[in-house]
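The data blocks that follow each hold one structure.
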Structure P
Amino acid sequence: MNELAEQNTKQIVMIVDDTPDNISLLSGLLKDQYKIKIATNGLKALQIAAHTPCPDLILLDVMMPEMDGYETCRRLKAEPATADIPIIFLTAKSQVQDEEMGLRLGAVDYISKPISPPIVLARVATQLNLVRARHLLQDQNKHLESLVQDRTRKLAKMQDAIIMAMASLAETRDNETGNHIRRTQHYVAALAQALRHHPRFSADLTDENIDLLFKSAPLHDIGKVGIPDNILLKPDKLTSEEFEVMKLHTCYGRETILSVEKYLGESNEFLRFAREITYSHQEKWDGSGYPENLVGDAIPLSARLMAVADVYDALITRRVYKPAFSHEESVSIMRKGRGTHFDPDILEAFLLIADEFKEIARQFSEAETLVEVDSATDTVRC
């Protein structure tokens, strides 16, 4: 190792003393093993310690003019950048109360003058070994934190991919591409953001919950995998009996989420939102929806948000019976559902950000998108 590289790897010891002979003695004792910085008064010590690279250890005289060692120590410990630098007091003051004062201010050791070179070398080495060990531990902790964060990101990405795969599987059985689930999850997030400061919803629509709503929204129709093909894929209108079977997709979806919770032996906010959305997104504000004819706030907020997102997307797409409604026509139809199909405040938020819905639909557009109105039940299938 060349001399420059060796110098760069040496730990830094700052000597603070107003007596040249003391500085010369300590510097000569330590310079072969450590890089030395020198300050002849407390103020200069504060200035040097604050600049990178900071000292690894400070040898601090107590009796100095203008600012003594105790005050210098107080100021070093008061600054975040220098608070962790270990300080060893060097002083001719040998009373117990003097040593107690220094240790109470945060010093790690107290050496009396005249110094004994072997004692100084030993105590300096001990403290610098502790500094090196602390830095090593900090580096290891940072590395471990980085690994945990990286693995957490990868796990979250894998979970999101599995969720999208499950949701897409359900959608493909209904002659739709995955873009429907991408659009609806973005609609839900946009609505939630628009309502996050509303007094009715602010407590529930935190950043964390909005993220969970975004992730759980794609699962809203996973129950469709339980609907027979002759009903789910029927090109004609559904009979009343067939529609009753179609309505069961909400129950099948909830049962799927419940089975996951049972397997895990617990639930969490993500699964709760997924269960609420799959089961209750077809409920209507006035109680005319299904599967439980819930009314008003009895419908979970997550499901009320999804109801707006899902119906809008059903209206702007097309299926075998008719072309898609335009954005303007869809908004007009949605407006008529205020207070009947939809929570009035959520619908009002939708109307305010309708252009954002239009942009999301454009961003995740499909070459061939379909909408279907079941004339037997006067209900948009979504």
Structure Q
Amino acid sequence: MTSASSPQNRRQVVLRPTFRRAVLAGLLSLFLLPKVWATPLPQARNALQIYFIDVEGGQATLFVTPGGQSLLIDTGWPGNDGRDADRIVAAAREAAINKIDFVLVTHFHQDHAGGLTQLAARIPIGRLIDHGDNREHTDPPTEQAWQDYQRLLAKKNLKRMIGKPGDVLPIPDIEAKVISSDGALIELPLPGAGGVNPSCTTSEQRATDQTENPRSLGTIIKFGKLRILDLGDLTWDKEMELVCPVNKLGPVDIYIVSHHGSSQSNSPALLNGITPRVAIMDNGATKGGSRSSWNIIEKSPRLEDLWQLHFSSKGGTAHNVAERFIANLPGPDAGNYLRLSAWPDGSFDVFNSRTKITKHYAAAH
């Protein structure tokens, strides 16, 4: 008998020259392909996942920590057969969670607080966080959202926390600090901030806004070396107080664009003060995404990319980013989302559910 390793039993593979060239070309292409664009990788256990859910020009941003704790900032619109609540629940399921531990309502406008009742009927909610009582009683939809909020608190016997500037929210794995609430702002600069902001002298001064917007509960969220800023619909006048003449915020990595990209927010003083690497705009096709705000964000000195939930019909081709950075293009309502996966070293990915493509951002130095 011959052994299994004898020449008679060994299979000899001879590569033809054309096949060899094809194999070599394929291997070479792996090294030459751009590093930033790739198909999405499996979610790492030590990553913070952030879902920017399409609620058609409202806000619903879901954070899921490596330990499975969850924070939802705002709940989208009411009505539409629970469309926004369904989209939030779908994101939660994708993130492998079956409840939302904390729901933070930035303010009581319907596009931020209106979807809460429908959401609570679909998934368990832990604690509610808000800025305090509604201050805009002359606007019927806002007053309705506030009344619904109070009824839900009583009906579900939910715990409520009123956030004050400087408070750190009790969410494991991340540090979420309140920056603004009910018109009040942090008094002292955050660690690493405190410098003079040169853009204050050239940024327009505006009168105080009298709606719920300047009452927004804004937070800065730290995960390892990463800093994420979400100010809700905080208005231009309050932004100026935060960064002028002393910049109390300092640089951030991710800026969740205030007020859906509305021109009532996003002052040059703010954008030049926080110098984000990436901005993510939760605009709708016809809501937010103003040309003036788009220009200010795009000119921010450290900006690498702006991502949009929708192509803005107001912006036209000149004031929208390239299609690969947009979750929803003109046409039938697809409800596509953006997902950011962040790691403690400060690196992160952004995944576009429409294109199924991920872009990687290395940790800042």
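Rule-based calculations on the coordinates, nothing more; no lab input. Note that the structure is a prediction, hence the values are computed from the model and not measured. Cβ atoms are built from the backbone, for glycine too; each structure is taken alone.
Computed values, structure above
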quantity: Winner on distance in nm of label points 7 Å out along Cα→Cβ at positions 46 and 326 once structures P, Q are ranked, highest first; calculated: P
quantity: When FRET efficiency 1/(1 + (r/R0)^6) of positions 78 and 294 (r between Cβ atoms, R0 = 25 Å, to 0.05) is computed for each of P, Q, the largest belongs to; calculated: Q
quantity: At a computed 11 (relative contact order in percent (Cα under 8 Å, 6 or more apart)), which of P, Q; calculated: P
quantity: Which of P, Q leads on Cα Rg over 2.2 N^0.38 Å, for residues 62-149 alone, largest value; calculated: P
quantity: Among P, Q, structure where helix-only ellipticity at 222 nm (-39500 (n - 2.57) for each DSSP H run of 4 or more, over all residues; to 500) as derived comes to -18000; calculated: P
quantity: Label whose coordinates, when Rg and Dmax of the Cα atoms in Å, for residues 270-341 alone is calculated, return 13.0, 36 (choices P, Q); calculated: P
quantity: Identity of the structure behind 73, 21, 18 (criterion: semi-axes √(5λ) of the Cα gyration tensor in Å, calculated), options P, Q; calculated: P
